[in-house]
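> Down below are the structures I want you to see.
Bear in mind these aren't lab numbers, they're just calculated from the coordinates by the rules spelled out. Keep in mind the model is a prediction, meaning the values are calculated, not measured. Cβ atoms are built from the backbone, for glycine too; each structure is taken alone.
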Structure P
Amino acid sequence: MSDLERLQSWFDSGRLVRPSADVLNFVDLIRALARLGGAEDVPDGSGVHTLATEIAEADHYVFIVVDGMGMNLVDVLPADAFLRTHLAGELRSVFLSTTACALTTLATGEWPAVHAVPGWWSYLKEFGLTAVTLPFVERDTKRPLTELGVEPRKVFPTPSIWPRLTYDMLTLLPERIRNSVYSTYSTGGMMQTGYVGFRDAESLLLKRVQNAWSPTFTYLYLPQLDEMVHRKGTGDVDVHQLLFSLDGQFSKLARVLGGRARLVITSDHGLADVTEDRRFVLPEDDPLRAHLVCRPTGEPSVPIFHVHEGHEEVFRGTVARAIDYFAEPRGEFTLVIEGRKDKAKLQLTPEVERRLEEMHLSGATAKEAVASVAEQTGLSKKELYRAWLRLS
């Protein structure tokens with residue numbers, strides 16, 4: 001089995017899944033919540049409409065994101081657990097399905113290809129440095145990027161969606177990241193309140209809903225599970241205990257809210273363990289490093305290689321020629337595919353007119369002839385129809 005066939009088999013079996021706008025996804029959820037919170041001019045779609053209808057209109061929304069809580073962890077919970085008995089459905093994450101990409105989708109309501117945050121690390125060519133995106137520091141020295149002249153908009157070019165809400169917006173974050181560069185960007189400068197522990201967050205949330213005099217939207221971010229899984233793996237007993245604890249806290253929160261707010265709990269992405277035999281380390285003395293501007297960026301699972309100018313090989317040709325040329329392909333490939341040429345600008349040549357005349361003599365109808373020749377030449381059907389009339 002070739003590498004391509006093996007990869008295709010993983011997609012066919014469900015071992016790998018593609019990001020898709022054709023299934024309910026994380027982008028749909030953010031856009032649905034933004035619309036329910038009063039934001040206008042938010043992109044619509046069948047997925048957005050489905051989720052907005054499922055969540056329904058309410059005076060108060062409590063939106064909780066448990067970072068890293070994929071379905072493989074939800075399935076660890078007993079069948080009668082709160083999260084499992086209240087599971088409304090599954091969403092597909094974005095690609096890359098990691099915290100940096102997914103949380104920026106949460107901030108903007110856009111796919112990563114639009115919001116332009118490629119992962120935990122991002123190379124800034126203009127400044128000649130690598131940014132650690134969420135902490136907003138330089139990769140090697142850990143100096144704040146602001147000290148190096150890097151403005152947040154250089155790393156996060158797409159504005160936050162949340163200031164567009166008409167509901168009173170509040171974000172509850174761990175105290176240690178409250179008012180950080182990324183937190184301020186992702187909330188669009190809206191109000192942030194720090195918490196220490198889930199009980200503190202729960203108390204702040206309940207007081208807000210109970211004392212509200214206008215519609216509210218409260219976003220609670222919980223990174224603790226993601227952080228622990230990165231340290232210990234998905235099967236660790238401490239991870240499962242934290243998951244069980246969160247499930248119990250959510251059950252209690254739902255009871256205390258008593259229907260006064262619409263409670264939406266989700267994750268931004270899931271996590272999978274990587275065995276040692278699936279890890280590859282690029283040492284400092286590897287010959288490949290001489291061709292790279294910096295260490296790979298993006299994410300460990302999908303690294304981005306920044307090659308020195310002139311160190312890459314450029315091949316121009318058809319796919320058929322490329323298959324022959326790269327009999328034993330190695331390394332990373334970037335495909336630049338020529339766009340479809342505007343054949344509508346082609347001239348109506350005598351050869352095309354002869355083709356129309358042949359079809360006319362053979363008994364073809366105007367519709368058949370014009371459609372056939374238009375497909376072959378790219379000429380407009382209107383121009384071809386005028387030529388057909390001249391034959392009659």
Structure Q
Amino acid sequence: MRVGLVSNYLPRGEKMARLGANAEYSANLIHSLPASFFQNNSLTVFANIVREREEYDEGPVKVVRCFHRGKLKYFIEIVQAVRKNSIDIVHLQHELFHYGGLLTAVLFPLLVLLFRLSGKTTIVTIHGVLPLRGLSIQMAKENMIKGSLLMIKLGLFVIYKLILCFSEAVIVHEEYLRDLLVIDYGANPKKVFVNHLGIENLPKNLSKENARKQLLLPDDKKIVLFFGFITGYKGLGYLLDAFKLLDKQYHLVIAGGPPARMKGSIAYGAFYKSLLGRVADIGAKRVLFTGKSIPDNQIELYYRAADLLVLPYTIAMSASGPLALAVAYETPVLLSDNFLKLFPGMPRSLTFPLDSGKLAKAIEEVVTDESKIRCSKNFITLLKKERAWPAIGARTVKIYQTITDRR
């Protein structure tokens with residue numbers, strides 16, 4: 001089989017995405033495919049243009065930089081590039097704003113349809129699914145989606161429904177996301193496959209003491225980490241308010257900044273300014289705020305330096321890249337109880353309701369209670385075993401074969 005993977009993709013030599021975690025996901029997925037796959041099959045990545053149009057090889061994989069992210073013509077550029085290559089299976093990566101803004105999201109189902117009409121096996125990995133039943137205007141605002149609640153729900157339903165209708169198969173990362181597609185969007189269960197977000201097996205190159213020294217963090221304090229792009233649904237405000245209730249032995253590291261798609265947004269600018277005000281209230285001595293994405297060669301510094309990763313997400317709509325990194329680096333975690341929808345078997349002692357007072361108490365308990373630290377490490381060990389990238393790569397090939405056999 002000749003597979004074409006359509007996605008934002010990392011620039012040469014980089015391991016961490018600047019345009020969202022899905023670019024990093026695509027790179028990890030490709031490199032996790034078993035060597036045996038490339039003996040009788042080929043894979044071409046149709047990727048976003050970073051500086052200029054170009055084609056090059058990454059080992060057995062061909063990379064074609066062919067489309068402009070954020071431009072309405074992106075879907076035409078992708079179709080033209082795929083047409084010039086001999087491709088049997090088109091595997092598209094999708095998240096609402098993966099290819100740019102709202103208009104590019106509206107055009108994505110048309111891209112899927114064009115490939116389906118051309119006779120190619122068409123598979124879409126949907127990285128995030130917004131729940132229609134529980135969607136509120138507040139949730140929409142947290143994702144910077146404008147409009148009345150009725151229009152937002154109708155728009156989401158049409159986009160996801162068309163993707164489901166036009167594709168031959170859809171892949172999601174959790175059973176909960178599969179259930180959302182089936183119940184909220186009417187997906188055929190036989191078309192939806194679950195393939196988890198992979199976990200990297202990373203060596204330990206740094207001690208906690210060394211990492212803190214490089215980041216100029218105190219050795220004798222409890223370091224809490226928030227990692228990733230700063231968007232409304234990730235609930236950073238809850239964590240900042242919780243820190244006002246914690247004593248001075250707790251320090252906060254916010255390793256992230258605005259996503260590129262929010263540049264120029266007035267609403268996002270106001271949201272971001274309000275967060276900066278809360279940071280100022282806590283004080284610069286207790287908060288390290290990078291305000292930008294972390295270079296790939298520095299990610300380990302932040303995870304090794306931390307006593308705890310806290311993810312106060314207000315909605316469960318996708319697998320979490322920062323959580324996957326915490327598992328890879330074996331950093332203890334504390335998650336909002338929304339994560340129970342994604343991981344129903346996770347210990348409740350590692351979760352908290354969305355209340356700043358209860359979050360502050362949970363941070364104190366997890367950091368100071370050795371049994372809860374062990375519980376977190378056991379949870380991490382289980383995820384690391386079940387979701388290793390080689391297993392994810394092997395399952396991807398199996399899904400390709402299953403869909404091909406159905407034709």
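> From which structure (P, Q) was Rg and Dmax of the Cα atoms in Å calculated, if the value obtained is 27.1, 85?
Details: P: 27.1, 85; Q: 21.1, 63.
Clearly, the read-out refers to P.
> Suppose Cα Rg over 2.2 N^0.38 Å, for residues 6-205 alone works out to 1.03; of P, Q, which structure was it derived from? List each step's numbers first, then the result.
Details: P: 1.10; Q: 1.03.
This figure was derived from Q.
> Of the structures labelled P, Q, which one yields 21.6 when mean count of other Cβ atoms within 10 Å over residues 326-333 is computed from its coordinates?
On the way: P: 8.8; Q: 21.6.
Of the options listed, only Q reproduces it.
> Also, quick follow-up: Out of P, Q, which structure matches -11000 when helix-only ellipticity at 222 nm (-39500 (n - 2.57) for each DSSP H run of 4 or more, over all residues; to 500) is calculated?
On the way: P: -11000; Q: -13000.
Computed on structure P.
> Work out the source of 0.95 here, i.e. which of P, Q gives that when FRET efficiency 1/(1 + (r/R0)^6) of positions 30 and 270 (r between Cβ atoms, R0 = 30 Å, to 0.05) is computed. List each step's numbers first, then the result.
Details: P: 0.95; Q: 0.15.
Clearly, the read-out refers to P.
> Hey, distance in nm of label points 7 Å out along Cα→Cβ at positions 94 and 126 derived from one of P, Q reads 0.6; which structure? Display every interim value, and only then the final one.
Values: P: 2.0; Q: 0.6.
Here the read-out was taken from Q.
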